[in-house]
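Given below, in the form of structure tokens, are the structures.
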Structure P
Amino acid sequence: MTMDLGRTWGEIDLDALAANFRDIRQLIPGETKIMVPVKADAYGHGVGEVARTLVDEGADMFGVASLDEALELRAEGIFLPILILSPAGFGEVTEIIENALACTVTNVPFADRLSRAAVASQRVASVHIEIDTGMGRSGVLPEDAVAFVKQINDLAGLRIEGIFTHFSNAEDADKSFAHDQLERFYRVLGELRETGYNVGICHAANSAALIDLPPSIFDMVRPGLILYGLYPSTSVARRIEARRVMSLKTRVVHVQHLPVGASVSYGRTYRVARPSTIATISVGYGDGYDRAFSNVGRVLVRGKSAPIVGTICMDLTMVDVTEIPGVSVDDEVVLLGTDGNEEITADELARLSGTISYEIIARIGPRVPRVYMRNGEPFKVRTLLGERLVREWGAGA
């Protein structure tokens with residue numbers, strides 16, 4: 001089945017997502033819970049279908065970055081526990097409590113505001129305490145942890161549901177600092193046990209740590225990037241297949257033949273050195289396709305690699321298809337994914353733009369429809385106008 005989506009679209013393979021989840025489950029003890037980070041619209045994949053798929057696979061909890069992301073999950077019909085991983089604002093405490101959300105606590109002023117709101121509503125707010133073992137971003141320093149837990153424990157209306165830390169470079173080949181962080185976290189947990197405090201669910205392992213640092217697997221793990229089929233770095237052991245979940249595609253919208261000396265796109269950054277066939281494709285930086293790919297990136301057309309020429313525009317990009325016979329308007333173009341024996345990976349794109357694979361997938365913009373696939377066939381499309389089943393869209397055979 002093919003779909004006429006007009007311009008750029010992302011294909012989201014939910015079978016690959018589910019298989020990645022099952023592989024991660026096999027790596028960890030059976031009693032260990034899995035919190036799935038679905039922040040940034042499930043790393044650009046679309047939070048609704050991703051979350052529903054992983055609920056069916058047995059996810060225990062979802063992690064988000066903000067109250068709005070948590071409320072979006074609730075609006076999608078997701079009623080598993082949700083933890084807001086980043087510190088929330090004072091003005092958000094009422095909605096956090098009303099929607100039965102757990103939140104991260106890193107300081108007493110916020111905890112006090114949350115406590116008063118919980119008492120006023122005659123409810124109990126669940127909190128997770130973050131310990132800063134070396135990330136230097138947010139959290140309680142290890143030497144302050146016991147006193148902080150006592151303060152939180154003494155506040156009415158709060159229940160300590162969990163405690164966690166976050167690794168700063170578990171994906172690196174040199175794991176010495178990750179081991180230092182882990183040692184600090186173990187020390188905090190030991191001190192809390194000695195004082196008799198129950199801090200609930202302990203969690204630390206991200207994608208890299210759950211693979212390379214088994215001692216970091218506590219009561220729960222937080223696999224993010226690996227679930228979406230990408231390894232955090234080349235240094236992380238390849239212990240699961242990590243099937244790519246997202247492919248990004250577009251179409252040829254114009255083909256023209258340019259003579260020697262002609263220039264292409266803004267700034268005239270590309271000059272034609274031989275008679276060339278230039279195809280214009282319907283993607284640009286307005287879709288999250290990085291302008292840094294200008295004159296250095298490539299796409300796949302008819303199973304062959306075609307270089308990007310000229311400056312990438314907001315909505316359009318030009319590629320040289322001189323060496324690819326028969327390219328015509330409406331041909332499919334692969335920006336991320338496979339076509340025949342050729343493949344473009346998120347890691348390749350990240351290297352070209354000096355970033356990480358996380359950013360490549362997370363920045364794909366909202367005007368790019370997400371086409372959800374099962375058994376190799378599309379069944380639902382999410383656009384700016386909302387979600388529609390394929391039969392409602394009008395797919396053709």
Structure Q
Amino acid sequence: MKPHVYSEIGKLKTVLLHRPGKELENLTPNSLEDLLFDDIPYLVVAQSEHDVMASVLKSREVEVLYVEDLITDVLKQQDIKEKFVNDMIVFNNINSEELTANLKTFLLHLEPRKLVEKITYGIRSNEIDFKNVSLSAQIRKEFPFFIKPMANLYFQRDPVATVGSGITVNRMSTNIRRREALLMNYVYRYHSLFKDEEIPRYYTLSDPFFIEGGDILILSPKIIAVGISQRTEPEAVELLAKRIFSSKESFETILAFVIPQTRAFMHLDTIFTMMDRDKFVVHAKLENTLEFFSLKPLKDGVKISAENDTLSKILKTYLKLPSIEMIKCGGEDLVAQDREQWSDGSNVLAISPGTVITYSRNYVTNSLIRKAGVEVIEIPSSELSRGRGGPRCMSMPIVREDL
């Protein structure tokens with residue numbers, strides 16, 4: 001399967017999801033900050049809500065792939081399984097020789113599906129019996145987990161992004177999420193769907209700067225928007241631009257959005273998403289306060305210019321549109337603006353031009369989107385939203401039709 005995404009709104013053909021699992025039940029009040037959560041979702045309801053989203057996608061003829069299925073397929077090959085276990089132990093910052101040996105023995109005896117579950121759910125310290133006793137092992141036994149749960153895995157947008165006919169395997173900004181990108185690296189390198197394709201990689205795990213998929217929006221075959229945010233560094237944007245511009249891709253400009261570095265605005269897609277060729281939803285309080293730069297190819301590098309204009313005017317210019325309609329998340333109500341942005345009212349997933357999936361709880365924003373002529377498909381979200389991500393955050397498009 002060849003990745004193919006040249007817009008945010010082209011008809012979605014293939015998408016990657018992760019159905020929330022018992023990793024959410026391994027969240028505790030004491031681990032929330034470390035695992036990047038504000039609250040503990042109720043798993044059964046979160047799964048039900050996620051299943052509704054998957055059903056909506058399938059009903060619109062979208063092929064839904066699950067990352068847990070793909071990595072299970074990959075780990076059926078023993079040599080890859082051994083390499084994966086070794087890499088996961090390293091990515092979990094486990095340095096004790098005794099603990100490493102015991103974890104390897106424990107994990108390698110598991111069938112591929114069970115191995116995937118253990119790696120994603122987390123391994124509690126009481127699950128492994130040590131043959132020998134070291135100081136490191138004894139100290140670690142005082143902590144709940146030898147391997148922490150991948151609680152953010154259902155936000156599939158961030159570890160990897162499809163850019164044109166290539167991908168970025170992202171260096172996540174937090175240690176706790178870098179294992180997700182490692183997992184995706186194995187999927188794209190070894191799964192039968194992808195391994196025989198020559199898929200360009202415009203960013204890799206070994207690159208030195210942080211970047212996450214929630215900050216990458218493909219606005220058109222010529223324009224990419226990238227957020228400089230709490231999770232994405234400007235150096236990463238410049239490196240990404242150099243690689244894309246030196247490739248065979250059609251992209252001519254990268255628009256860098258400088259957004260506030262706070263948890264509420266952790267990625268560009270938490271404040272700005274595309275719904276149709278000329279329709280966008282945006283966090284009202286930031287619409288006219290963002291800073292913008294354009295990056296364009298030069299013969300020997302990248303030309304970087306400040307864009308001293310409003311978001312609407314910049315979009316009209318670069319997308320070559322006569323007008324732009326910006327829907328304010330929460331409308332004109334200041335309280336609704338903050339409430340619905342916090343619950344991901346700006347984070348919608350376009351499954352075709354003028355058709356989006358949204359959280360039902362953001363009723364003010366949803367009503368305004370409908371009035372703009374966009375079809376809104378609402379999904380329940382009382383538990384999914386506790387992770388601070390919406391429908392776009394939870395989905396990673398692999399193939400979209402061209403506009």
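Numbers for the structure displayed
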| quantity | calculated |
| --- | --- |
| Structure with the greatest value (metric FRET efficiency 1/(1 + (r/R0)^6) of positions 157 and 357 (r between Cβ atoms, R0 = 25 Å, to 0.05), set P, Q) | Q |
| For 19.4 (mean projected area of the Cα convex hull in nm², calculated) the corresponding structure among P, Q | Q |
| With relative contact order in percent (Cα under 8 Å, 6 or more apart) derived as 17, matching label from P, Q | P |
| Highest-scoring label, criterion being mean count of other Cβ atoms within 10 Å over residues 149-156, among P, Q | Q |
| Entry that produces 15.0, 52 once Rg and Dmax of the Cα atoms in Å, for residues 101-164 alone is calculated, selected from P, Q | Q |
| Among P, Q, structure where distance in nm of label points 7 Å out along Cα→Cβ at positions 285 and 349 as derived comes to 1.6 | P |
| Structures P, Q, by mean count of other Cβ atoms within 10 Å over residues 341-348: label with the highest value | Q |
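Taken together, the values in this text are just the output of simple stated rules run on the coordinates, not laboratory data. What you see is a predicted model, and the numbers here were worked out from it, not measured in a lab. Cβ atoms are built from the backbone, for glycine too; each structure is taken alone.
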